[in-house]
Each structure stands twice: as structure tokens, then as C-alpha cells.
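Structures follow.
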Structure I
């Protein structure tokens, strides 16, 4: 991003900052640009703009996500990324950021969303306060799960359907997360065919269908890892809403516990804290509360769903803990011995994880 482009962006977004009470109505006297990071597959970059106004020595700092798509997005991976950037633009343009903030979820505030005819997108947003924490401790993990509980409650049930609709108030992903089965056929094909991973491969379709059919449906963040969280004295803020979409909340919970938290021995306490906060929020807005055993089953299935993708892509996070959970679930389905067909695993999933009544 050159100086002229940065100056032009600053001039277009500062009035939005003034209207939101984030900046004074002063003349822009300078703009500094810093590259924060490149985006996956070279599809653009994230920049930080430090905008000085008048005699004020403290600059206004905003984040610019500039998305530059290739002429053709023919591969499954490129199409997935293209869709994810469209989702993030919709998250900021269609009122979802403000809705999350109103629910108590700290997120960046949108200042400018611009789409070009060639598909390129520019998103300008406020910068979240705080610091990143790798391998979160118990207290930080609990704070992150409370953030997710607030998001999940805000979009619970039919609200999620509205959020993924093709309306000016919708626009989020029909399926949340980046690892859901329909978008990961290559990873499924790369899974081992023997051992417990081979058994998981045979059960993958039935697990995916059970999670889609679960009566707990909401909007998931979809990529709630520690790299997308910033902690300060007031709590946590989250960013990166590319994979924000419909799904059971257990997918976010399982992902946080495996891919963000370092506390392998505190899972029971953390799930109980999440369930208590979600239940409190749902009761307050007149929604029915899912039973704890319902949530536990959904988390077990979500761990297996996450591991299915990792088995074909590569393991990370608390690998040993995740694998032990998957093996336990498979034993519940097949007694430790591979069943003869995918249909047999579908029958076993229906037997062991019946869909709760609404």
C-alpha cells in the first residue's frame, strides 16, 4: 500500500471515526503504514494505519484488511478462501459486528467496507486493545469461552438462519468453521484407511450429519484460536470472522479446548463454566437451555469432526488429548473393532447419539 492510497483510505474512514466518537474533527496531517501480515495464499494483506490529526501527538490507529483475489478461484481451497473473505466483509457491512458488540463480545468496529467489481475487498476497522497469549491458561480460556457463549446466545436457534440468509441482514457462512466436511474432500481422501484413523474416516459422514441435525444451532466464530484473540484487563476481544457461520456451538468449544488452551486437565471445569454462562443468557432471553449431557455429546462429536480434518491435513494443538477423545468415541460406536461399512457407522451414531428433542 503506497502513501497516496493510505492517505485516501484515511480520509474516507476518519469521518466514520468522528461520528463514532473515536476521533476529533481535525485535519489529517500524516499517515504511517505498517504491514502486519500477508493473507493466506497471497490473497492480500493486513495493514496498520497510524493517522495523525492536527496538533494531536497521539495517532488514530486503524486496521486495513486488503483482499486481492486471483482472476480464477478454481480449486476447492481458493473457493473456500474467496467465500470466507466475502463472509468477513458481510460480517462488518451487514451489522453483525455491532450485534456482537451489543451482546458483550468485543470485536473491531467497522469503519469502511468497499467491494470492487473484480471481487477485491477493503475492510477498515478499529484496532482491538490487548495482547495475544499463546497457549492460554485456565482463566484466559474461561474468558474466551464466555465470549463465545455471548455470541452463541445472540444468534441462538432461528436467529442463526436469519444470519446466513441472502438478505441485507444476513450474509454469514451457511456452515461455520473452516474444517467442515463438505469443504474438505481432499483431506478426507488423505486420511489413513487403517487403524483408528481408518475407523474415523468411515464414521466421518455420519458424525457430520449428526452435527448438522443437532437442535443446538447458532452462529459459530469458526476460528477461535489464540492468534485471533486479544486479552486486556477488561477481558478478551476476537477478530477474523472469515469462517463465521451456522453450526452447533460445540464446534467452537471443542476447537478452543484443543487449539487455543494449554489446560488439558481442566476441561470439565471449563465446559461447566461455558454451559453455565450460555444457560444464564438463554434463560434471560426466553430460550430453552440445552442439557449438559446434550452439550457433552455434541462436544465429543465435534472433537471427532475436528480430528477428521487434522488426520488428513496435519495435527496441531493438544494432539494427544484430541486423539484419546476420538478413540474413546470410536470405541463407543464400534467396541474397538472396525465396522463393515459407513452405513454401519451411521447406525451406530444414531444409536449412541440420538438427536435430543427440542
Structure II
């Protein structure tokens, strides 16, 4: 492995690390073959350098250990919770994966077929775990739900190339995408889950007003987990780099989600998401778009996305001033500064 400045990264190279976004969630997973869209996104993320494999290696398609390494890094090194919590939830979820050979097969297939969708599924599971964690505990009930959230879109393994397409989808491709909840449901039943346990995967694109798919359910007909996953999915999609549109900053994404109350999402689910999801927890170090570095001092401004920050001198490490991003919306957090 070697570290390369972004200007030296070429198409066809393989990432040797997970790449995180400024909100602590995954942009790309370890092992991703770099394409033009990835280079553009790395530049957008303002990264100085990334770790790549020195030569094009071949990962075994059935190497569950490599897939679990990706998951372990994502859970332990996300900046939205403590490394201890991440390690605990990873150990519990990974045990559930390893116990089911078919699930191991599906997870490996997702890694090989569509690394974007693997990152997507991991991100959704992280958001769900954060929202539902009771006093920061990774108990078995939370692990069960996190595991199910991780698997909710496993039907994407049957749709190679569609979710990584660099342009807008055609109507035919969109119609195919609409089938993935049913594909996920069937695959998980094959893996031994009861229809009751995985009914929620059919509902993750149902809308509160009844205009979703595939069943046109509405209101209380939609399960709690499906509603939360749909909100997390919306957040993740709008926060992800796509070549045909800009990335929405977190506070705008939160406003979009809030505007969909009683349309796409029920109010109590929106309230739970806005209250519990905090992309910049107190104590995390961040870089702003003006080059300044600071530490998050307090949250609560505009749904936890425009925190109060102590600006730190890069020479002395001492606090220079304190700013409230609610009143400086020309400033943006562009990077969470972590080392691992």
C-alpha cells in the first residue's frame, strides 16, 4: 500500500482504506476500483491524499473477512459516535453475519457488484443505530435492528451498474430500481428470515401519504423501521456526491426532510431523526471552508447541523474565538479531522 496525493490518483487503482465524508459517514469503501466519479468526489471532499494498493490486487469474491474489515472500519472510525460504541456494535453485528452463510454470500456479492451500495447500506445501518441507541448502549436489541438495516437493500446485488451510473437514470432503469425492495425481501427469506421479520424491507420506499412503492401503503400501515430507514436513505442520498448534481450540506438536507413531514414521512419519525442524528458531535475537530480549524463546542442549532465551534490556532493549539455557524452560514464544515 502507498499514500498518494489526490493529483496522482488514477482510474483503475484500488482504494486501500475507507473514505469518510464530512458528516462522518462513508463516501467509498476499501477495495473500491477508482473511476472518474471517485476522483471527482475525492477532490470535492478536499482530501489531500488517500491510501491505495501499490498494484492491482485481486480480492476473493468470497472473502467475508475482507468485507467485515470494511464494516469494522466504518463502525469504529465514524466520527458520529465513540470508537468503543462502534467496536461493540460491530462485534455484535458481525457475529450475526457470520452465523448465516447465505448472508455472508450476499454481503460479499454487494461488495463486488456495487461498492456504492455497500457504503449506502453501511451508512443506513449507522444512522439507524445512532437514532435508536438507548443512552449510548449497543445492546442485543439494537444489534438486531442494525443488522436488519444493514441488509435492507440487499436486492441491489441483482442490479449491477445501475446505482453506480454516472448519469441520470432512464425510465427503464428507474422501473428496475423499483423492484429492489421485493428482491431484497425474497433474498432475505431465502437466507432463513421469516416474512414477518423482513416485511419492513418491502416498505422502505413507501410514503406516509400513500404515494410510494411497491405497495402504496400509507400512514400507520408502514412499519416504524421502514419509515426511519426511508429518512436515513434520503439523508444519505442527498449527502452523497453525484456527478449530475451538487451535494447538499447537512442543514439543507434536514430542511428538505422536515419539509416532507406528513408527505414522505410521518412527523414522529422526522422528529426522532432531527433530534437524534448529530453529524458533528461535541468534541470533534473540523475544518471550515475558510481554512480555519476548530472543535465543536455545542450542538442544537438548526437540527444539530450548524454547531457552535471553538476556532483553534494551528500554531499554538489555543482557542482564538468562538463562532456560531447559525450566524455565519457562509462558513461550512468541509472535513472532520480524524486519524486512524
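Bear in mind these aren't lab numbers, they're just calculated from the coordinates by the rules spelled out. The structure displayed is predicted, hence computed values, not measured ones. Cβ atoms are built from the backbone, for glycine too; each structure is taken alone.
Have a look at I, II and say which one yields 1.7 for distance in nm of label points 7 Å out along Cα→Cβ at positions 143 and 239, as calculated. Matching structure: I.
Computing mean count of other Cβ atoms within 10 Å over residues 127-134 across structures I, II gives 13.8 for structure I. Kindly point out which one of I, II the value -15000 was derived from, the read-out being helix-only ellipticity at 222 nm (-39500 (n - 2.57) for each DSSP H run of 4 or more, over all residues; to 500). Only one of I, II returns -15000 for helix-only ellipticity at 222 nm (-39500 (n - 2.57) for each DSSP H run of 4 or more, over all residues; to 500), namely I. Can you say which of I, II returns 28, 19, 12 when semi-axes √(5λ) of the Cα gyration tensor in Å, for residues 159-246 alone is computed? Label of the source structure: I. Starting from the value 3.5: which structure in I, II was distance in nm of label points 7 Å out along Cα→Cβ at positions 47 and 263 calculated from? So the calculation was done on II. Each of I, II could give distance in nm of label points 7 Å out along Cα→Cβ at positions 223 and 319, but the derived value 2.3 comes from I.
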